[in-house]
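> In what follows, structures are represented as structure tokens.
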Structure I
Amino acid sequence: MADGSNVSRPRPSLPRRLLRWTIRGLLVLVAILVVLFVAVFHRALYNRFSLFPRQQAAWETIRANHMPVAISTGYKEYRGIIHSHSYLSHDSEVPFEHILQVMKDVGRDFIILSDHCQENDNNLYGLQWKGIHDGKLFIQGFEMQEGFMPVGLPEGTVLSCKDDAETLARKVEEAGGRVFIIHAEQPRHWELPQIQAMEIYNVHPDFMEELKGARLYRLITNILINLRAYPDQTIRAIFDPPVKVLETWDQLSINRDIGGFGGNDSHQNVGIYGIYTEDGGLLLRHAEGKDLKKYALNPVTRLLLRICCGPLEPGKEVFRIQLDPYERMARFTCTHVLAHDLTEEEILSAIAGGRAFVGFDMIADSTGFVYMARNGNQKVVMGESIDFVPGETTLQAFSPHVVRFRVLRYGKVVHEEDGASMEWKPDQPGKYRLEAYLNILGTWTPWVYTNPVNLREKSS
């Protein structure tokens with residue numbers, strides 16, 4: 001009897017062999033593409049499915065555990081946006097009506113504008129909103145050469161974009177204004193006595209650092225994979241502590257008083273959007289308002305665009321990819337000011353005097369945070385002075401969240417303490433500022449930077 005194992009099988013036909021090899025080739029190609037995708041986006045994918053969900057949950061837990069602070073400072077607390085641009089700047093398209101709505105949506109009381117100086121039209125003070133608009137205070141200001149942000153000037157003030165720093169400072173002073181310095185990460189004329197306050201944090205240097213080397217790759221992949229699902233975590237990922245700026249501030253504080261504030265640097269200009277044109281094409285436009293390229297659409301691409309983006313109306317925006325919407329930048333950081341009233345003079349005077357702290361409120365609202373010094377029944381808040389009495393003078397802080405308090409004297413850490421409140425007696429006079437850190441996934445993350453309290457040496 002013949003063994004069936006020796007029976008030869010018929011060879012597959014050529015079409016079947018071609019189909020088999022085609023399928024195998026496609027599977028290999030898909031496998032290669034998957035491997036390449038994971039290799040390119042591995043960090044962003046880790047953020048998408050691991051880190052950012054855990055961060056979001058941690059932020060929500062912190063917010064849910066908010067504890068009101070019932071400590072009176074003798075002042076009202078106002079929350080503000082400082083260093084912000086409107087359509088009057090060459091690199092922004094945002095109208096004042098939209099800015100006002102953002103302030104309402106995010107709960108901000110005031111805004112200090114900083115539209116770019118333009119030599120051909122440098123009377124921006126006559127064009128910017130000023131005063132109270134629907135309960136929100138608008139304070140006019142320029143972003144000028146040498147990091148100058150003149151504020152508190154009369155309407156109609158005209159300044160030159162070409163003056164040297166000394167001349168510009170003198171003109172601002174003579175006009176009754178104040179010199180605030182922004183972009184303090186760059187070299188500035190710190191010797192000028194007219195400087196009253198400086199930006200101790202600005203998101204822009206963080207963003208610019210992300211455009212270098214491997215950081216740019218991480219930024220782009222993060223935006224592509226995570227911006228829609230985790231927008232706050234995506235932009236927060238660019239944050240770096242402003243170490244060099246704080247060092248400069250601490251050194252300046254040894255011999256003079258300079259108030260510190262946070263810069264939002266709001267432009268709404270990091271992005272791209274598409275407009276469906278009258279002739280049935282697609283116009284790509286940069287968020288600064290500059291046209292990039294126009295594409296002709298055929299019936300197939302037009303259908304795909306309609307499926308992805310909804311109804312197509314000529315002249316209307318079809319889609320927008322925006323890293324820095326005004327609302328998001330308004331929440332990224334907030335300058336909390338202690339003042340008596342919501343007026344321009346009160347707010348500017350408080351900032352110059354150091355009665356303010358910077359909170360990274362995108363993570364959790366820092367409203368109610370208190371930092372003060374006491375001698376018995378006498379108390380002062382940050383920015384103010386009190387006689388140093390050995391064994392009696394006490395630094396106190398109260399937080400709506402559990403934090404790590406870090407006290408610094410001229411930039412040197414002299415005390416650390418965890419909790420929702422702090423009480424500590426220093427052993428020498430000097431200026432003491434405070435930092436507060438939130439514990440997020442096991443990492444102590446900067447959350448609040450205060451101005452210093454001055455413990456002055458008691459005169460004999």
Structure II
Amino acid sequence: MSDLEYRKVSSIHGALMFLKGVKDVAYGDRVVIRDKQGRKRNGQVIRSSSEVVMVQGFEGTDNLDLENTWVRFLDEPFELSLSPDMLGRNFNGIGEPRDGRPPIISNFRRNVNGLPVNPVARSYPREFIQTGISTIDGLNSLVRGQKLPIFSGSGLPHNRLVAQIVRQAKLPGDASNFVIVFAAMGVSYSDARFFEEEFESSGVLRNVVMFMNLANDPPMERLILPRTALTAAEYLAYEQDHHVLVVITDMTNYAEALREIATEKGDVPSRKGYPGYLYSDLAEIYERAGRLHDRHGSITMIPVLSMPSDDITHPIPDLTGYITEGQIVLSRELHSKSVYPPVNVPPSLSRLMKDGIGKDDTREDHARVASQLYAAYSRAMDSRNLASIIGAEELSSSDRRYLEFADRFENDFVKQGSDDDRSIIETLDLAWVLLSLLPPSALSRVSEEDLQKYHSWDGS
């Protein structure tokens with residue numbers, strides 16, 4: 001750690017400080033900024049050359065002046081002290097306590113930027129994770145080590161949904177629950193209180209590490225917060241052998257902060273003003289999830305992002321979809337019908353679902369039932385569209401049957417209470433109750449054995 005302090009701030013633009021005449025400073029070095037009142041703030045070197053050093057202040061640059069600002073370069077990256085005592089605690093984006101309790105004291109520290117993982121050392125994501133939510137477990141199954149984002153929109157209940165997932169996530173047959181790393185960026189005070197009270201009242205808080213940045217906190221802190229959270233997750237997974245579920249909300253707020261700092265740096269903008277490196281920056285975060293061959297623990301990630309104007313082609317969800325293994329899409333139409341969780345089934349998918357379901361994981365009919373539900377619901381949507389044109393009374397008996405299936409599917413299968421923790425067997429049995437509304441001849445994606453064992457068509 002250097003003892004030298006520089007008073008060579010040449011200019012300040014937003015959250016950025018520019019210093020001239022500073023040598024031997026490395027990119028990514030941690031910085032301590034001291035103002036004329038002696039108060040200290042944290043920063044990081046984001047550009048270094050022989051002419052100028054650019055420093056990003058995580059607590060903002062308000063009330064700093066050029067003549068009375070001292071900058072110390074610590075010759076070390078941002079590191080996080082790690083300990084099992086982190087469980088049950090609440091921290092800010094740089095790992096400082098928000099809960100009024102003492103900071104974590106530990107000799108075990110890690111760079112928050114993480115270390116590259118050799119692809120050969122990765123283990124393929126497997127093993128079904130039960131969330132207790134039928135639309136996820138039955139149709140878009142989550143497996144251990146997967147990255148499965150939730151695509152939402154302003155005003156949709158994604159906070160309520162992820163809180164339910166945090167409470168209910170488990171490995172069937174494994175007595176141990178997940179350890180949760182919860183990272184929130186740019187959330188309102190009421191949302192922050194909701195999460196804290198929800199985790200505390202349900203009893204899961206003792207297994208949760210929270211990293212929170214509120215809407216009125218410095219936006220620049222949002223750039224380091226997910227990396228800090230994932231550093232804690234890597235410690236809990238690979239050093240403590242826990243199964244870790246990382247929930248990050250809202251990645252849109254992260255991307256907005258990234259665009260803000262990129263504009264201040266003078267980076268060339270790309271789609272909708274976001275920097276051209278948005279893809280690689282998101283990948284740097286998402287790819288820290290997974291499993292390793294020689295480690296018992298794992299990191300499963302559920303990032304949440306709110307789509308601006310509900311546009312799924314927006315750069316943030318678009319690029320996220322290329323990196324992750326599927327998506328859960330929430331529907332404003334279902335939400336307006338008071339359906340919770342308002343999961344829009346047709347565009348939702350889990351690319352790794354096939355590797356975590358079946359005879360040895362869930363039930364032998366799971367894959368076929370899921371495929372049949374998708375097919376039946378798609379056909380039912382055609383019948384619903386036709387009814388909107390010619391009227392339901394003009395439909396054939398087959399189309400009216402599909403209309404009934406669509407209504408029952410949304411109200412019985414998709415819709416469930418926020419405290420309704422359904423097992424995968426309950427979900428599959430419910431699926432067969434719905435499929436029994438249709439004749440066997442309409443169920444082409446299940447086997448004859450499935451029909452004989454689970455189907456109860458009465459011929460009406």
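Taken together, the values in this text are just the output of simple stated rules run on the coordinates, not laboratory data. Just so you know, these numbers come straight off a predicted model, no measurement behind them. Cβ atoms are built from the backbone, for glycine too; each structure is taken alone.
> Using distance in nm of label points 7 Å out along Cα→Cβ at positions 213 and 389 as the calculated read-out, with 5.4 as its value, let me know the right label among I, II. Don't jump to the answer; show the numbers that get you there.
Numbers: I: 5.4; II: 4.9.
Attributed to the structure labelled I.
> Right, something else. Determine which structure produced the value 2.1 for distance in nm of label points 7 Å out along Cα→Cβ at positions 149 and 349, calculated from the coordinates; the candidates are I, II.
Details: I: 2.1; II: 1.6.
Derived from I, not from the others.
> Which of the displayed structures (I, II) returns the greatest value of mean count of other Cβ atoms within 10 Å over residues 69-76 on calculation? The partial results should precede the final answer.
Numbers: I: 12.8; II: 18.5.
The maximum falls on structure II.
> If you don't mind, another one. Consider the structures I, II: one of them gives 52, 31, 19 for semi-axes √(5λ) of the Cα gyration tensor in Å as calculated from the coordinates. Say which.
Working: I: 52, 31, 19; II: 47, 23, 18.
Answer by label: I.
> Can you say which of I, II returns 3.8 when distance in nm of label points 7 Å out along Cα→Cβ at positions 301 and 405 is computed?
Working: I: 6.2; II: 3.8.
This figure was derived from II.
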